[in-house]
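Visitor: Please go over the structures that come below.
Read-outs throughout are calculated quantities, based only on the coordinates presented, and are distinct from any laboratory measurement. Source: prediction; values computed, not measured. Cβ atoms are built from the backbone, for glycine too; each structure is taken alone.
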Structure 1
Amino acid sequence: MRRTILLTCALVACGCSGRETTLVVRTTLPRDLRDFVEKSFEAKYLDINLRFSVRDDDESFAEAQAERGASFDVWWGASAIGLAQAAKAGVLQAYRPSWVTADADRANLLGASDGDDRWHVTLVSPYVIAFNREQLPLTRAPRDWIDLFHFRWAEEAHFLEPSTTEDGAYLLGALIVDVMREGGDLPVAFDRLARLDTRAERYVDDAREIFRALESGDALFTILPRAVVEEARHSGADWLHYRAPETGTPVVARGVGIMAGTDVQEAARRFVEHLGAAEVLTARKRFTRWEPSHGAVAMADLPPGFELDQPWTPHPLAIDTLAAELHGWIGRWSQDVRGALR
């Protein structure tokens, strides 16, 4: 007995956990969520030591493409566009977790994988029209996309800069995809973007600048992912309100993929499966304010007043198209829309 105790103490002292396998997951998701997932995963899989590595998407993609390969086994919380580019580069392996089929209709609507199961969307957030309800009464606030083109909103909005921000770029690309889905072509899409540009008083690199402008009245509305707006509301901006466009809205998406070069494939698959557990779905919602793309959140387990009751309908999102075309679209927008009208 004494020998067992001494051995256990020695393992603790040297930092050893006694677990046979170490799994490294690359992510930018919040620490509270990482801690929750680590605890719940290791409680279920006693032989796996889960470690998180935090780097942004650009660094992670560059590392995955490097000759020596990635130092992580799973990429979780990455931009869906980044995952699509990684799949095209051949650095992700195919795996279809059981939870993908749990909500197939919604998953297909969201375009939640590349078709070869090399990555899957796990988190989505719809774009909403956000405003200061003390500056803009609910009776006057825009309800849908078409409302934004009314002359009253000329130069009344602040938007995220598409060329420098992920959420700004995603929105630009999604709006183009929406026009093409409706049967339009690129000239029609860029004409619509030009009309929307006339509503912009300014483009900024940080959503916090937009919230300051909304609070002061320097801007009347913006378009941002719901998760970003909700985070601001619960950080003191109780005057902030929003509406999900009535005819539907694009969503920004993040997902998960297993690296092709991992030598702990079974542990990586267990981790991806664990992301579909009921308690993890609710934790993801609580700690990120993003919506799980599959499965249901236990809303009763969330704090009262967690978010505004705003139903939303997602537009299909062609991730592969965005991965291939978005860079060129942003260049064309910068030259033909902003360059022509500014």
Structure 2
Amino acid sequence: MPKSKNVHLGDIAAAAGVNVSTVSSVLGGHADKRRISKILQQKVLAAADELGYRPNLLAQSLRSGKSRLLGLILPDLSSTVYADTCRTVTEFAAKANFRVIICILGNNDNHESLVEQLVDYQVEGIVIVPNTKMKIALFRALEHSGIPFVLADRSITGVNTFQVVPDNFQTGYIATEYLISKGLERIAVIVGTPELNSMKERLAGFEAAMKKHDVRLRPPFIRIVQGDNFDLAVHDSIDNLLEWRPPIDGIAILCRTAFAPAIEQLNKRGIKIPSDMKIVGIDIPPFPALLNPAIAAIKIDEIEIAKRAFEHLMSLIAGEARPPDAVIETVPVVLRTTPLN
């Protein structure tokens, strides 16, 4: 039978030899509740498939009062990190019969307008990967709107919802302990803006590992990079660290975006890794593993973070009460020392 562009429930009912209410129950997911036999359900679904039936999602949302839409707010899509998050959320959403509206923050400072657009589309929930410019007032407005939302990858103090993040303390600790295990004693660290909880926690992990192993912590070796010309700030930090005598022998680069410009400047200065300098960074596949030799890096499971964030959002949409305080859930990290492990 040729497939029609405008197949109605009555067409399916006629093809399956049942009444319209039975078709409506099967396609609406209420067949078991209304005790429609499995055989009859399969008959209806086969007829719908044969006719090329496509549900009218707008009509369904109007009838149910549910849009079946989710929002996903990302800093950008230039990094594989956020691409993994985007792919994971959209794949899980599709399995749960949701569609996803993706908003990219980029250089847009008007975050309120993005959220307002999602509210206008009547999304049922939002997964947010915040950037450094998002204001607490924005989250207060979201709380007031009643739309469920969760945070992923970065936590923000005072935002009362589920926040799924990597174990940032262990990120700093494991990276530093790796350098110490190589017999290094003059170890520097590079972190990003201290406004981020993740940077504070990674720096705390670095300091804890140094203290545990009785390695001297030298404040000038702690480099905080930030600002609009970020790459230049990283280059300057590398140049400053290379001026010290005796020379530093290892750097823990605990900020993802600092990794590439740091390696670039070390190469420009003729520093060979790992013979002249041991490095450990945060894994941004496939960059660290492609270097020759590969650079040790902390692997953060962005897919697991996105999966857990999505699960929390589904529970909130299903009616679970939003937590009265921030609930921080950490995902373990691991050290990758070769391309294969």
Structure 3
Amino acid sequence: MNMVEYQIRDFTQDDEEIILNLYKIAFGFKLSSEAWKWRYLNGLCKPIVKLMFDDDKLIGHYAITPMPFSIKGENRKAAQAITLMVHPEYRKRGIFLKLAELTHKIAEENGIFAVYAFPFRNISARGFFGKLGWCRSDTLKVFSTDDIQNIKLPNEVNIKEPDFDDAYDVFWNVLKKRFEIIQERSKDMLCWRIADCPKLNNGFYKLMEIRDKSRLLGYLIYKLYKNDKQVTGHIMEIFGYDSGHIEILLRAALAYSQLNNVKSVTCWIYDTHSFRFMFEKYGFTMSSTIIPFGGNIFNLMEGEAMKKCLESWHVSMIDSDIF
């Protein structure tokens, strides 16, 4: 069947069942209804989702979710590509390319400055970096430690269930001036991304804060995973007014890890970032794993200019759709 005979339309909330069915077929495991609604119906911005059908059979799905960003202090939007699916019986027919090009064109027409993704699956990476010709950052690395030091929990840090108040908006207005490109870390964004996120894969979040009365001085978002074999931890995000606050928060994360019998702790750090030396001081080492982060920045020349722009983009685990 020629591509022209397939039908393409926007998704609606009534498509939940067929989308979740294709997800199971394409990836081999289920996506919960709760997680789907959180991402597609209750997000900060309306997603752009295109579906392709062969008669009544859903054979292709491509979704991007616009997210608020600060670009050199200016409020903009970039869109994260989150779910590429092609039915196994219809692969290698150009469906991915057709849906992606159509969706990206709509995004650009609506003032979105870039589309980006974290394609951890090899088949997805080949599509984004190969077929679409996206640029990839090579400096975002996994740092980890399985030699957690005996550290006392700092008195300055409060550990609690995720709960973000107006102090986070004040902190964000200071934080965004430090980065050329960064996804918004406002109260509303953090509430949606962390506090409202469905509990997935036996993992749950903890929020670690340093405050001077009501004034927020720094925070760390930690995710703990428990399974039958071991307990692992992820430092999803860490920010502070200065390096002293960041070090206190890091010590708190390690102390919390030890108290909860965590076997290893990981985080994402650019190998050129000054943060890495602080983490190395506490036993973290850089693995050979490069996080597959990349994208296409509209109206920007290709090559080194695109790569330089990606290298100035602040990324942590909270930005991905994996954690």
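Visitor: By the measure percent of Cα pairs over 38 Å apart, tell me the structure among 1, 2, 3 with the highest figure. Mind dumping the intermediate values first?
Guide: Values: 1: 21; 2: 33; 3: 16.
Largest calculated value belongs to 2.
Visitor: If helix-only ellipticity at 222 nm (-39500 (n - 2.57) for each DSSP H run of 4 or more, over all residues; to 500) is computed to be -7500, which of 1, 2, 3 is the source? Show your work: numbers first, answer last.
Guide: Values: 1: -11500; 2: -13500; 3: -7500.
This figure was derived from 3.
Visitor: A follow-up question, please. Out of 1, 2, 3, choose the structure whose coordinates give mean count of other Cβ atoms within 10 Å over residues 76-83 equal to 15.6 when calculated. All intermediate terms of the calculation are to be shown ahead of the outcome.
Guide: Numbers: 1: 25.4; 2: 15.6; 3: 21.6.
Checking each candidate, the match is 2.
Visitor: Comparing mean projected area of the Cα convex hull in nm², for residues 20-99 alone across 1, 2, 3, which is largest? Numbers along the way, then the final one.
Guide: Values: 1: 5.9; 2: 7.2; 3: 6.4.
Biggest value here belongs to 2.
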